[in-house]
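Have a look at these structures, which come just after this line.
Here, each number is a calculation from the coordinates, and none is a lab measurement. On a predicted model such as this, the values are computed, not experimentally measured, just so you know. Cβ atoms are built from the backbone, for glycine too; each structure is taken alone.
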Structure P
Amino acid sequence: VEYIGDSQYGDELGPALRELEEADSLIAFEHAIDAALLAYGDRLGTIHPVSVTPVISYILAKERETENIRAIARGKEAGLSPDEIESELVIT
């Protein structure tokens, strides 16, 4: 955790790292990493608009959208509350 906090991604993942230290669950940390990856892809896509990065960013965003839709469907099927379902989503 300290290594990630000292890396170049420490600022973006700071809240998630603190939450990871306080809790025993990696789920919130995993969601924060996914959100940071999407944000990083978007940033690269705007910096290098005529390269392959906008395409990769789009593919990553569509994968995350699909995973969010699946999480919503599984949550509704399992009878989870909207708040519980929302906690499973990665939204940037």
Structure Q
Amino acid sequence: MVQGMLVGAIVGSTDAAAVFSMLSGRGVNLNERVGATLEIESGTNDPMAIFLTLMLVELLVGDIGGPVETLLFFLSQFGIGLIVGLGAVG
């Protein structure tokens, strides 16, 4: 089950460049608002995809013990990301 979740985390993130390329290849012209929404959606998916991929790899490798350790890893990675993000803004 974890292997399937890992594959989903890897391929689940939407890449804005791929979406725009596919749409423009089919002759679809997007208005600016829709294009901006797609870019924001892609930008917010990428960090979560990286985060989930790392967590699931750690779970598969065995560096994380059980559910409690997985939750602590999740929270620590989320906290580190939050601190780095706030530091970049401020």
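For mean count of other Cβ atoms within 10 Å over residues 47-54, the calculated result is 15.4, so let me know which of P, Q that is.
Source structure for this number: Q.
Where does the value 2.7 come from, among P, Q, when distance in nm of label points 7 Å out along Cα→Cβ at positions 7 and 55 is the thing being computed?
This value belongs to structure P.
If relative contact order in percent (Cα under 8 Å, 6 or more apart) is calculated from each of P, Q, which structure is the one that comes out at 35?
Among P, Q, the structure yielding 35 for relative contact order in percent (Cα under 8 Å, 6 or more apart) is Q.
Which of P, Q yields 1.6 for distance in nm of label points 7 Å out along Cα→Cβ at positions 39 and 71, as computed?
This figure was derived from P.
Here helix-only ellipticity at 222 nm (-39500 (n - 2.57) for each DSSP H run of 4 or more, over all residues; to 500) has been calculated and equals -25000, so which of P, Q was it run on?
This value belongs to structure P.
From P, Q, which structure was Cα Rg over 2.2 N^0.38 Å = 1.38 calculated on?
Q
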